[in-house]
Structure 1
């Protein structure tokens, strides 16, 4: 099957991605921890979504002693670059965060990499905080596979969250503060533009 979007493994357009069949109960403020390559780019996408209150770039999956950018960049710490999404589940449900994660924020068929960024720190992962989160995420992955959403297998791992470590201050809100930086223009902004095109009804009023 030929991808409908050149240069990607998408087999269907993002706006055609199915809604999840299962979801978490809406009960106010929640946090979701997602890893989809460089956290600058994933953060840039989620900051535009209505119901997302804050996004913090950081690390998960390794020990506290190595939860810093220099160590994580070696690819030997077990950490992934992640974002902590603080969201109002009464406005945007967990399943919608997953829909954007798989359709816009990254390519879940690339193992231990995203594009030219290579290493386990760039892996595709969902760090679940409860059995319910794991169930919803696992079910949605199976749903996307059944729908033939990608031309290659989804390799996203489901990992229990032990601890989230906020990243260094200079990483926070990096794309919005550095819109002309070369990497941001080449990698992050196309994702944001794709979000605007595919899900205009999910955007904040000032996005």
Structure 2
């Protein structure tokens, strides 16, 4: 089992291994902050995503690289969005997705899928079954990150679905540390939904 999980790292530069571990630590820290509705979700996430953009480019995983590049951009937007206040209260507290936002989510998912397909076809990446799954996951994660930046509770549902699908993919691709990260991501996302649900219900009672 140890041989299966870690043998691929024999051929990896030591720097890449260290960077992957650092990215995993900051990624887990970011999701934990998100669970607690803590704005540190964004600066910690920015560190993790920047490292992964570099690593995924090195590993020629374009779909995953685009996901993390998008995370970086949305983290900056989300950081700004979460800091906006009306007096002493957040201008955009945790809330439920609106009908318009559902439509926007569908549009984001569709455009993302089309864009990734075009990129994968251009670079000739549709050579394995995992490339097709990557395309679908990218769409899911793009919507999930947008909803998190908007502080919509439904973001956790998209994270859970995407994380569960990603777990076996990263092990198959040979990135064990990242695979374990997604296992923990799934657990935290489940509790994140419960935590945000409690906060949402408490906010409703106050009004």
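Values in this text are rule-based calculations from the coordinates and carry no lab data. The structure presented is a predicted model; accordingly, all values stated were derived computationally and were not measured. Cβ atoms are built from the backbone, for glycine too; each structure is taken alone.
So helix-only ellipticity at 222 nm (-39500 (n - 2.57) for each DSSP H run of 4 or more, over all residues; to 500), computed for just one structure, reads -6500; which one of 1, 2 is that? Structure of origin is 1.
One of 1, 2 was used to compute distance in nm of label points 7 Å out along Cα→Cβ at positions 99 and 179, and the result was 2.7. Which label is that? The correct label is 1.
Of the structures labelled 1, 2, one was used to calculate relative contact order in percent (Cα under 8 Å, 6 or more apart), giving 31. Name it. Among 1, 2, the structure yielding 31 for relative contact order in percent (Cα under 8 Å, 6 or more apart) is 1.
Of structures 1, 2, which gives 0.70 when FRET efficiency 1/(1 + (r/R0)^6) of positions 59 and 107 (r between Cβ atoms, R0 = 35 Å, to 0.05) is computed from the coordinates? The value was obtained from structure 2. Computing mean count of other Cβ atoms within 10 Å over residues 11-18 across structures 1, 2 gives 11.9 for structure 2. When distance in nm of label points 7 Å out along Cα→Cβ at positions 67 and 115 is calculated, the result is 1.5; to which of the structures 1, 2 does this value belong? The read-out was computed on structure 2.
Of structures 1, 2, which gives 0.35 when FRET efficiency 1/(1 + (r/R0)^6) of positions 83 and 187 (r between Cβ atoms, R0 = 25 Å, to 0.05) is computed from the coordinates? Derived from 2, not from the others.
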